[in-house]
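These notes open a run of structures that come right after.
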Structure P
Amino acid sequence: MRQFVAPGSTHPSDGAYPELKILIEHDGRAFHSGVAAFRDMDLDNAAAVSAWLTLRYGWLQVAETPCRVARQVVQALRSRGWHGRPRPCSASCVVEP
């Protein structure tokens, strides 16, 4: 799911798995430095207090190591009880931990 506002927050996350209480944030350099970085910390802490897990990725991680990012998301989903099968983006992508 994209653009999800977790309970107790006013800021939409870039992605979410609400049934498992997992939020995904994709931070670009332009909007996530300085004061914005502290806002992100506040949002992450508020989510944690409500038992939500936030996975936060920068542009470079998503662009350069997308399979590693996908593997971490799968690990987080599994840690919350997900039993689905991830779909790799290519034959060389290993998303199963």
Structure Q
Amino acid sequence: MNYSRIDWHSAQAIIDEHGLEGVHLVDVRDERSFDAGHVESAIHLAGPAVAEFIAEADGAKPVLVYCYHGNMSQGAAAYLAEQGFETTYSIDGGFEAYREAGW
């Protein structure tokens, strides 16, 4: 495994440490779900945007990936790690856990 699984509290600690400009917060849900609601400052990553993100993003910044429930984000985090991103995380519970926590 070339990524780590974390919860939202740990993700928030990473964001607090690096600032929103110092991390890539990535939402891999479908466009309709993203448009209906997402974490502030999240990048919607789907389709052609994936290749562009890989080519242009700073690979040294931590990558925090979330989906609906934390399952799809594991594959996306592993893929981004394979593409050279140094520190990649899948957020357990996904957007639903974020929403349920009232963040």
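Here relative contact order in percent (Cα under 8 Å, 6 or more apart) has been calculated and equals 35, so which of P, Q was it run on? Label of the originating structure: Q.
Looking across P, Q, the calculation of FRET efficiency 1/(1 + (r/R0)^6) of positions 6 and 78 (r between Cβ atoms, R0 = 25 Å, to 0.05) that yields 0.95 traces back to Q. Structures P, Q were shown, and Rg/Rh (Cα atoms, Kirkwood Rh) at 0.98 was computed from P.
Any read-out appearing in this document is the output of simple, stated calculations on the displayed coordinates, not a laboratory observation. Not measured: the values here are computed from a predicted model. Cβ atoms are built from the backbone, for glycine too; each structure is taken alone.
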